[in-house]
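**Student:** Structures for review follow.
Readers should treat all values here as calculations from the given coordinates under stated rules, not as data from a laboratory. Not measured: the values here are computed from a predicted model. Cβ atoms are built from the backbone, for glycine too; each structure is taken alone.
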Structure 1
Amino acid sequence: MISKNEYETAIEQKKVLETLINTYHKEQDDIFNQRLKDNPIFIDEELYYAATNRCPCGAGLAYPKACSAYHYWDCSAILKGIADSNVQHIDRLPFNCYNIKSENQLSSKGVTTRP
């Protein structure tokens, strides 16, 4: 049986680890957001593509590999800086509001909208 002291020690260790994990994710988000601010143009190797979903312009939906869970799907042509401004593009689709299958999910079985 675990003593109350062991339990309280474990809880304190958990708090320390959670703080480290949260700090790491915040730092990674800051790095990504600075990258996005400095250069919002991505190359294919920096993007994950949707398995089947496309923008009305025909380009696959995508998101940057380094983004956080609070990011969104966007037109890959916009992300790559090659979008035609005379063509309609999809609005940003937040991850927490849309269930879009990514090319890197096992259930996509290798299907991708990647060019």
Structure 2
Amino acid sequence: MLTTYPIYILDLDGTDRVVFPEGKTDISHSEFWEETVALVVVRHYGIPHAPLLNLPYCQRRARITSRGTVFYGEQQTKALMKTIRASVGESNLAWEDDEHEQRLPMDMAEFEELRQST
């Protein structure tokens, strides 16, 4: 049976941090964002939590399958794959282009406004 789990690749002032659900649970990106990832961003940038909840597409994200596929819709680099592999503890991962896994320009702009206002 194929299972998947979401990841977020956060750019925290120039350092990539991969965040994934405990136990690599198969949940939606939106749910994972609201329950976990938004809090990481809030703590790092001091952004108010409430307005950030509706921006699950403001950060890079991907979905990893039990077959070792990383569905990702942005620039795929060897360095980023190395970071993802090390973070999730899986060495046999491979990229698969998926435009669904892209950030949304409106969410990115709203996030930047929040970040600049703090």
Structure 3
Amino acid sequence: MPELADILDSFCRLDGVHGALVLAAGGDIREERFSEPRDTAPLAEVVRRSLEAGSRLAEALQKGGLNQQYVEFANSQITSEMLQGGQTLVVVADTGANLGRIRLEIRKNKKAVEGCLA
């Protein structure tokens, strides 16, 4: 089975993707890989808060649990995929990056990421 770092690195090879990380259930960063060094604590906080808001909204609308969340800013996009145990896979990319390709790669790698975290 591939190592978690290798899987996250594979996301960085997609056009327009800057990096990927895994957040623990409480929002702490478990593992991260980015094409260039950056302070990811603010990113983790944005993802944690947006997932909390999205989960509350899904609950209020009686839509079941939140599976995936996408947030787009002026120059970047964040795709967050809920994993087992309340952990989250996060992929950060340029606004123009191919969201369909990113979502496909998340779907293809989700089980492997969960396996690494077990």
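**Student:** Which of the displayed structures (1, 2, 3) returns the greatest value of Rg/Rh (Cα atoms, Kirkwood Rh), for residues 47-102 alone on calculation? List each step's numbers first, then the result.
**Tutor:** Details: 1: 0.94; 2: 1.05; 3: 0.99.
Sorting by Rg/Rh (Cα atoms, Kirkwood Rh), for residues 47-102 alone in descending order puts 2 first.
**Student:** Tell me which structure, out of 1, 2, 3, gives -13500 once helix-only ellipticity at 222 nm (-39500 (n - 2.57) for each DSSP H run of 4 or more, over all residues; to 500) is calculated. Mind dumping the intermediate values first?
**Tutor:** Details: 1: -11500; 2: -9000; 3: -13500.
It traces back to 3.
**Student:** Check the numbers for mean count of other Cβ atoms within 10 Å over residues 15-22 across 1, 2, 3 and tell me which is largest.
**Tutor:** 3
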